[in-house]
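In what follows, structures are represented as structure tokens.
Just so it is clear, none of the values below were taken in a lab; they were calculated from the coordinates. Everything quoted here is computed from the prediction, not taken from an experiment. Cβ atoms are built from the backbone, for glycine too; each structure is taken alone.
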Structure P
Amino acid sequence: MEKLYPLRFNPVYKDYLWGGDRIPKVFRRNEPAGIYAESWEISTHPDGETTIANGPLAGKTLSDLLPEHKTELLGTHVEGDDFPLLIKLIDARDTLSVQVHPNDANAAAVDGDPKTEMWYFLESDADAQVYCGLKPGIGKAEFLQAMENKTFADILQAIPATPGEAVFVPGGTVHAIGAGCLILEIQQNSNTTYRIYDWDRVGADGTARDLHIDKALQVIDWESNADPRCEVRGTMIKSCDYFQLDRHQLSEETGFPMLGKSFHALLVAEGSGIIRWADGEEKLAAGQSWLVPAGLGDYEIIPEGKLTLLRVTIP
């Protein structure tokens, strides 16, 4: 049986038409010229499964390991037999479509997978913003009127995309990522999106992109109008039923206890250093994503100067 260790992953890129090339530039990834709208960092989803990049297990996927190592990899807090999240980077050169995802309660009715997510702003243009949630007082009638008049910007809450801040997007919340944002997105393991309006944009073939109005209207939560900005408490950016995001800004060696309850999914947002565990160590560089198995035991991060680590766990 394979011995587990901290796993680094090869990303899977998506060239959606609204994307740019910020991801390889910011994180100094040696990639050919092109559009890198999304970088799926840790994924078992069939639309983009990531492979292990380091050590004896290089080339394998999490799906290859889970049948024999499920609890050791994921932890006792993870239900089911699959990795529960999809962790990705998003580079919105242009504004994304107005869209909605189903939630746990209504996904089955529309043959979709539930998708609650959050956005952590890594970098953004000075005036960048996102749309998240209906403005208070906006109901179905006002929504349909905005759809007819193409005035969605008037009925959605606009939130500044301030680096270091985050927004929580429960399933059922109407939203759109604005232009000029580089985001870490943490979400349920789902690729179900219902597009409502795409700003009259056309695809690469010159035709309008498909919309999914009927299904969208079935899953919209008309009460989802609270302020979506996350209130940072110590290291914790957000904790919900599906994931927790913590930010650690390190300038000295720091230990991270592993209690066997959850994996630690790590994104090195800034800086470099070393991850050290009982049986070895590896170098860390900005833009790398790692999965520390739940059963590995405690580990340390030794920064070279300052290092910002974003850590995702299952609460």
Structure Q
Amino acid sequence: MLKNILLGAVAAATMLTAAAGLAPAQAQGAKEFRIGILGGENEADRLRNFQCMTEKLPAVLGVEKVSLFPAADYDGVIQGLLGGTLDYAELGASGYAKIYLENKDAVEPILTTVQTDGSTGYHSVMVARADSGIKSLEDMKGKKLGFADPDSTSGFLVPSVTLPDATGAPIDEYFASTGFGGGHENLVLEVVKGTFDAGTTWASGVGDFKDGYTSGNLRKMVDKGILDMDDLVELWKSPLIPNGPIVIRTSLDADTKTKFKEFMVALPESDPECFSAIQGGDFKGYTEVNADFYKAIVAARKAKIGS
């Protein structure tokens, strides 16, 4: 059942490619535009990556200030969007599914990224230390597996759904134990340290593993100089996962929504450096999406987690 749901998500990504706690937020005409930034990466790096948005958006949207709110984890941003205290965030598909299942009218998915090969999906990858002697998923039997975050699509939902098929056994029977690494970046660092025998993170799957692929957590860590890909080996790669959405607060006024969307669509060409900074790696650009694009992930999350 869950496998069929995930295959539906892969089909959606393929079809699209072919076609293509905070203070309450202010009301309409707000003087401030609030950006939520997912946890899982060093806070200083996240703030630096989104700094260009604080410089550009005030003039575009006609607001006095653009504020950044880097949450400690995925759920911090999710709760901010549900509570109406954030105006925009970039989510994983599972994070969006959590919001949709609690209040489908809280946010609108408007755009997603397009990989350099034209695809609108990415992958969960399982990595281990290159010197661990673990070279394949079969070698992980009876070992300790780390996930990134409970609300991560690639770091938890998709591997939890697809790994039983790949191993032929339930996760809690195949692996000696599982745990969470506190976000994608920290998870990989914990694998390198030996806390986990292997861990699941996200990558475009485009390009070469030795480079950290063209985009994703591994590539960002390589670009920051905190990871040498020679220290890792890839054990497993998931089916294609729909790229996560850019979402905006549904109750934003129509003019702000239009201006923001136009700004984002133009960003890859108007400011490639800013685009690359907020996305982390090489992407072709954006394409439009709506809630229908994430139906399969919503269904998978509901079936697996319940919310």
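For structures P, Q, calculate mean count of other Cβ atoms within 10 Å over residues 104-111 and state which one comes out highest.
Once mean count of other Cβ atoms within 10 Å over residues 104-111 is tallied for P, Q, the winner is Q.
Here mean count of other Cβ atoms within 10 Å over residues 96-103 has been calculated and equals 23.5, so which of P, Q was it run on?
So the calculation was done on P.
From which structure (P, Q) was helix-only ellipticity at 222 nm (-39500 (n - 2.57) for each DSSP H run of 4 or more, over all residues; to 500) calculated, if the value obtained is -3000?
Answer by label: P.
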